[in-house]
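Presented below are the structures under discussion, each in the form of structure tokens.
Each reported figure results from applying straightforward, stated rules to the coordinates on display, with no laboratory input. Being a predicted model, the structure only gives us computed values, none of them experimental. Cβ atoms are built from the backbone, for glycine too; each structure is taken alone.
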Structure I
Amino acid sequence: MIKITLPDGGIKEYTEGSTPMDVAKSISEGLARNVISAKFNETTVETTTPLHEDGSLVLYTWNNKEGKKAFWHSTSHIVAQALENLYPGIKLTIGPAIDNGFYYDVDFGEHTISEKDFPMIEKRAMEIARGKHDYKMRPVSKADALAFYKSQHNEYKVELIENLEDGTITFCDHDTFTDLCRGGHIPNTGIVKAIKILSVAGAYWRGDENKPQLTRVYGISFPKQKELTEYLELLEEAKKRDHRKLGRELELFMFSKKVGQGLPLWLPKGAALRERLEDFLKKAQKKAGYEMVATPHIGQKELYVTSGHYAKYGEDSFQPIRTPKEDEEFLLKPMNCPHHCEIYNSRPFSYRDLPKRYAEFGTVYRYEQSGELHGLTRVRGFTQDDAHIFCTNDQLDQEFKNVIDLSLYVLGSLGFDDFTAQVSIRDLDTPEKYIGSIENWEKAEKAIINAAEAKGLDFVIEKGEAAFYGPKLDFMIKDALGRSWQLGTIQVDYNLPERFDLTYKGSDNEEHRPVMIHRAPFGSMERFIALLLEHTGGNFPLWLIPEQAIVLPVSEKHEKYAEKVLNSLENNEIRALIDNRNETVGKKIREAEMNKIPFMLIVGDSEEKDKTISVRRHGGDDLGTIQISDFTHLVTKEINSTLKSF
């Protein structure tokens, strides 16, 4: 008999060789019908995998993130088989699950594939799925695995296998299809009831521009046709909210080939929006005791070697800048923290001086692959709302809680109320990914978890998602379309203070090492604005939007009164403009609606006579004819209801 520990802490005994599906059946038939994946002792297994030792078992359904991952990865096998059937001689490479669906990278050789082929691929894939073929894992020797793919002339799979250890290689079979795979599948293909091919794109083999370009086939699948229909409706809404589309329509930002890929140019309205966000955070930071600093866009290479960023980000950074001086090299900065460490190191501190809180809206640079660039969400130059707190060990807990409060204030003021906190810790199986001592990592992880618990956050723990120098707390936001995004991060770091030899004099008159907290409530200004655009559909909170109102004179003779209305609004700090073009009021209203201006103030004969304005709200609500003072009160009240004091 073996002892199986379930997530609720319960322990049950089963006959050795029992499977996760057997465990599910022993709990309830309903659970067994819905279980599609499992994890045993932190390793993903099939629902049919025999269990031969005591251990912890987690069962996953479609409603779990891990369950969806297995579902979508399994579907990638189905689609790969369909592609092989339809395009003989193609070479398959890898087909992982992603956040929403899956992709498969394929060398199509002489074949071509386009959107018109999608229905044919979907039809063949669903024919395979309806066959209810079991997924079966089997171990294969390295020699046999190489022989199998060499016989298919698939140099991509051969390269993958050559980098694997003999005894660790497995194949997955279903129907007549075989694929190199580590596992993590649903029981059979019949569980997949709906498949949609979403798009195709170019992708270099292993992300290397010097290697062959493949075709990446993106898709998604569901256990019910209804869910696919709902998802496609959501996609259509997402297209309308695409920040690239809205940014162009609202004249916020642009890109230029001459300036360079991934380097956004902010137009006047966008620059004003950024400035307003910065001012909003600066005001809150000042109340919280932060001091603003400013650092250069470059630094000597040695600075980032000391910090460890060169070793970790060197390949993703722009190449070193060489000066006329021999052996002198600079880098465009990939991070602000090394510069802030040097600012701290510029003078001695005692424990009475701490904490020190340095903040900066600092622009950093990473050389992202051109195929990975995407509007403002993935760029090569971006501005972080960065701050670094240097404190004592005794101050760490309260300082971390204070940063949580600041982050919640920022997110709440911008309408991001639906979120989960994620504590990102090390993966103990890959210690080479991290710097610093185990003792410091344990202290840092414990500090974050204790603070999250004390603040009553709903949080999950994710192994392997920590930064290379320390664990972190990320805020995973759910937007208006139900999509999840990471916004805002707080990190505890014992390592950079050591690498930069940062010290302070303690009450015992001895030198001690400060703890460092990294934090960025927005994350990056570019990505934050992109997600805010998509979350709001361009209808920003009233306190933030560049133009809060537009005055629409009915005719030329009402322009003087319109100017008086504008002056009154500006005197009350309401951002407004006048549309005095020789156009109909109807056309002016339609264009104001398209520009998502919250209030349209129409002025004609009766309004001028009574010193009033007719107010129309974006979206069509008619608020009637009111006094200007009543309108300014309405705007102020709405702003105060969303923008609370910190």
Structure II
Amino acid sequence: MRLLRLLSCGALAALVGLVLAVSVSAGPVAARQAANPKPLTIPALQQWTGGTGSFTFTGATRIVSSTAHASALASTSEVFADDLRALTGLTVARSTGTAADLRTGDIFLSLGSTESQLGAEGYALSVTDRITVSARDDRGAFYGTRTVLQLLKQGSSIPRGTARDWPLKPERGLMVDNGRKYFTPQWLRDHVKELAYLKMNYFHLHLSDDKGFRIESTSHPEIVSAEHLTKQEVRDLIALAARYKITIVPEIDAPGHMTPILAAHPELKLVSSTGVVQNSYVDLSKPAAYALIKDLYDEYLPLFPGPYFHIGADEYHIDYSAHPQLEQYAKATYGANAIGKDAYLGFINWADGIVRAAGKTARAWNDGIGGGVAVTVNTDVILEFWYDYGKSPQAHIDAGHLISNESWTPTYYVLHANGPGGPSSQWGYDTWTPDLFQGGQAITKASQSKNLGSKIHVWCDYPDVATEERIASDIKQGLRMLAQQTWGSPKAVTPWSNFVPVINTIGRNPAWTTSVQAGNLAANKPVAVSSAETANLLGVNAVDGDYFSRWSSGYSDNEWITVDLGTARQIGRVKLSWETAYASGYRIQTSNDATTWTTIHTTTTGDGGTDDLTGLSGSGRYVRMQGTARATQFGFSLYEFEVYAPTGI
């Protein structure tokens, strides 16, 4: 009924006319049995065939794993139950059995699919009075459960139909510059679950850079920053990631970006022929430099069980003519025709040899690859293309490398001196594809399988300009853009402005840690607003537990936001976290029908900031903040609208 009240008479007449037209043309039976449209998910489903009616999740719903595959599905089943409990508050029973053992409302997980198109990460979904997820591999079954979670996030009923779903690119992820800025283990754990919720599978930890070395070291404790991850915290993160089908990839950056390491070993700094000291570049002509870096590789390669180890190798851009010792080293090591650049390229191959000996594959940034005379970088090194410097993406593929698309635009989020910037989510969603590289460079269709995928990058050049909470808020939309583009399914909606409401509908993963206090009755509840300034500033942002996302109204007085608590509740406290566009006058009201309102607080002297209104006395299913006077030329803007019961209730 709220929708009808918001429609004008003309719009309502048009809607009724449309319904009548459909009924006349298709007939009353066809109209009643129209196939369900593709449901909203991020990323969108590859294929959907709609049925009629819906599946309903209840307290009797069970997760049933196929008896034949119970062991392989054990972790997926357990994680799914954990996330359903976080989403619904219900403890969902888990069992094993066959399709014949299912009851109405059950969710069945099965392996053994013979559909080759699904690959290792694809799945088939059937929704009737029960749900069946079938896949070739446990990873596919896991992603099927993510789809079910997203659908249940929107309500306890799921439209009936069948789906087939699989990714375009094998790598879909996030990189975090934990070297320049320390990110807490909780932040990292939250993002493991967030990535998995979006069917992303790759978490790159940039553990060292010029402002810090952020992982415990027993071989060289002198280089470790005060704020760092312990090895036990890393092991715990890896174990969690394994449960959520996430590969953790560590990066120890060398031979550049080594300031904290070289601060403890100044004798290894690169010094020019005129005495200029490079604080972040190691001198590759010194055997002790290789010994130190090998110590670190030998220490960390066994810690990370994943298939990759990132050696960095970016931005070692120096004037080789000013550092003749590098050319001398290169000639002695790689032959008389070698040049200074060969010392750098030889380092990459040396590092690659250590990584390969440990049974892993080395990865490196692309910007320094090429330009040598005696040395060519080993083709087993995966190159991450972030900048159009040197060889093109196609040239790297033609040389035999696998690559990934880490293009600055649209995947970079950077903490600049004047504040955070990026990623370019709108352009990324509307225009970009994972096979379009920085500088507008494309690769041939035949080469696209050599491009592994992409990720969002959090670079912390100025680490103090944003908190980790702000960063989590800022990259929320970018992660969802990247999830859609790397999965490669037909988009549910276009353009970007229509995708933003879908982002808000799907929300965060069910276990997301919020900064809002426990007991907030309004958290993630349905909201209605009188208006929204833009498609990015919707009412749902004011109840999402995120103090950096916000709702903003149109530019007029008497705008409002209403939260539906679901049932009548006693109200003792309301907390309003204002953006700079605050209300100098507003009222807090309650209602049981969203029509007749009772005012429980009013003010004409609002001064912005945070209004924590305690000692209120009211009750109702609906709680409304109605602005009566704007303090600025803009509208009313709230980061969070929180509602609490009286103390003791």
| query | distance in nm of label points 7 Å out along Cα→Cβ at positions 151 and 223 computed as 5.0: which structure among I, II? | reply | II
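For which of I, II does helix-only ellipticity at 222 nm (-39500 (n - 2.57) for each DSSP H run of 4 or more, over all residues; to 500), calculated from the coordinates, equal -11000? Before the final figure, lay out the partial values.
Values: I: -11000; II: -8500.
Label of the originating structure: I.
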| task | Determine which structure produced the value 27.3 for Kirkwood radius over Cα pairs in Å, calculated from the coordinates; the candidates are I, II. | result | II
